[in-house]
Structure I
Amino acid sequence: MRSRACLLAAATELLVETGVRGVTVDAVAERSGVAKSTLYRHWGSVQELLVDVMRANVPEPEPVDLSRGFDAALRWWIDRAVVALSAPDWARTLPALLELRTHSPEMAELLAADFDDKLTTVASILHLGAQEGRLPAGLDPRQITHTLIGPLVLATLNGDVDRMPALADYVLDRFLVSYRTGETR
């Protein structure tokens, strides 16, 4: 298992430093100090290795506690996004992972499945907000995710992670105020 972890770490470093084209069997073996034959025991191709690199670097969604109410659940979800997007490794790998998405349909499907998992959480929070009368029913979880998390992703890509907590507060406050004033578009 140690060799697998070394290979994944080397492939991730190469992906970040050189892009998809720099992740070759020779380069990963050289960077990791692990034999190419060992790489092929774990993965049948560089493509399979890149899929596992993506899986290893996409943060796992955490379950949200809806029992504390809509405001607390939404705040917790936004705070988890700030923590994930502010992590030095995530900020470093995000551009490379976005490049991987365009590299192959399998990678795009993997990221789409991860995003869909996250939409389930958002949908449950939005449903709670509607039950509590804080939001209109039927808001699109995908659109709300783009609205709330999009600015945080942009801040990550721009290297502006120090200001991300304040940005998250600003975006969340504007979102909530838009529904307090009766605007339901």
Structure II
Amino acid sequence: MSNFFAIVFWAAEEGGSLLYNYNAWRVLNLLIFSAALYYFLRRPVGEILRTRREAIKRELEQAKRERDAALAKLQEVDARLARLDQEVANVRAEAEREAAEERERIARATEEEAKRLREQAVREIETAAKAARASLREFAAEQSVRLAEEMIKRDLRPEDDARLVRKYVEEIGGNGR
């Protein structure tokens, strides 16, 4: 505002000749308008600028908080990725351990099944052997009887036959005469 008064005093010192000049009036009019504009708009524009400055400041703080949150999230993700490698290794080790246990369980089950099958085979062989022995005894007895019959038929004479019949009748309790 001090510039405005300096220009007005300068124009007055020139003897007022500039005041009558059309361009001087235009310059003076512009200066007065600018001074009035500055006077009336200084507070609202200052308020708008201050509000805008505070909004920008809040947005910068919000952006900083969001950046910090994003960095924290990134660190968390990095930590989880680092743990993920360990978790994968743990899962692999657990799977290998379970596979080894399963192999051992299957081996034991196979061994027990083989043992059971061997025992069953032994029992079946023993049963078959008993049946074969019984069949062999029966066969041997039949053959012995057959051979004995053949021998008796071949060696038995009619007088031997009559003597045997008499002896049998006496044993039964009767007298054969």
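Laboratory data are not the source of any read-out in this text; all were calculated from the coordinates shown. Quick caveat: nothing in here was measured; it's all calculated off a predicted structure. Cβ atoms are built from the backbone, for glycine too; each structure is taken alone.
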Match the computed value -24500 of helix-only ellipticity at 222 nm (-39500 (n - 2.57) for each DSSP H run of 4 or more, over all residues; to 500) to one of the structures I, II, and report its label.
-> I
Quick one: distance in nm of label points 7 Å out along Cα→Cβ at positions 118 and 142 came out at 1.4 when computed from one of I, II, so which one is it?
-> I
The highest value of distance in nm of label points 7 Å out along Cα→Cβ at positions 134 and 166 among the shown structures I, II is in II
Note: mean count of other Cβ atoms within 10 Å over residues 110-117 at 10.0, derived from one of structures I, II, originates from structure II
Winner on volume of the Cα convex hull per residue in Å³, for residues 38-125 alone once structures I, II are ranked, highest first | I
A value of 62, 28, 27 was computed for Cα extents along the principal axes in Å; which of I, II is the source structure?
-> I
For structures I, II, which has the highest computed value of distance in nm of label points 7 Å out along Cα→Cβ at positions 62 and 94?
-> II
